[in-house]
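Just so you know, all these numbers are worked out from the coordinates, no wet-lab data involved. Small disclaimer: the values here were computed from a predicted structure and weren't measured.
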Structure 1
Amino acid sequence: MVLGQGLRLTAIGTVLGLLASAYATRLVESYLLGVQAIDPVSFTGGLLELVTVALVASAVPARRAASADPLHVLRTE
């Protein structure tokens, strides 16, 4: 559940970020030297890096939540 929530937020942010960056590259297209306005290699590399970091950042709390004793957690709440 924790991992799913983190990845859901990552997916929403990724889609919005890709749309915003595709629009922003048109604004700064004249400053880009040697690459296209929408470079698939750059977009894919950035996307993979972002998803990898988000997966690790979500997996750590998910692992801690999975290893917690449910009875102890219910007693403390």
Structure 2
Amino acid sequence: MIISILALLFLLMLVAIAFYGYGFMMKPARAPGEENTERCELCRERFEKKKLVERQIGDSKLLYFCERCILQLYDDAQKI
């Protein structure tokens, strides 16, 4: 009985690893010129990282904002 439970858990672990590996392998690769670029979180345009403002949320989430979007947010806040 215990062996069958362990075998089932092992098979479930193998399936989970296979799905994780498949998702990891199917991520779209970046083009050669896009290694140092990110998308603005608001307008979704791609910019060089040095032209974006970076903000960290929590331990791992990084958000990038372009100058145009930041100025638009500032203008909207001034109207309030």
Structure 3
Amino acid sequence: MTADECKRLESKVDLLIRLLAMNSIRGMAKVGAIVFLHRVGMDRRDIADLCGTTPEAVSVRVSEARRRGKGVASAES
């Protein structure tokens, strides 16, 4: 597989991931969506893009949820 083919495949996989994430958070409140996407291991920049906020705001919301004891463990934990 050439480098160009790899980039095309990666682009398509990224699109699928975004579509699945958007479908998964449909109807959720913004904070709930942020916490959910963080728990499944999404990057804070991608979460911010999907939720219409900034990466810094995502970090704050995840930290607040952690302090409230909402069980905000990421998929990496």
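Quick look at the numbers
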quantity: If relative contact order in percent (Cα under 8 Å, 6 or more apart) is computed and equals 27, the structure in 1, 2, 3; calculated: 3
quantity: Structure (1, 2, 3) behind the derived value 14.2, 48 of Rg and Dmax of the Cα atoms in Å; calculated: 3
quantity: Source structure (of 1, 2, 3) for helix-only ellipticity at 222 nm (-39500 (n - 2.57) for each DSSP H run of 4 or more, over all residues; to 500), computed value -15000; calculated: 2
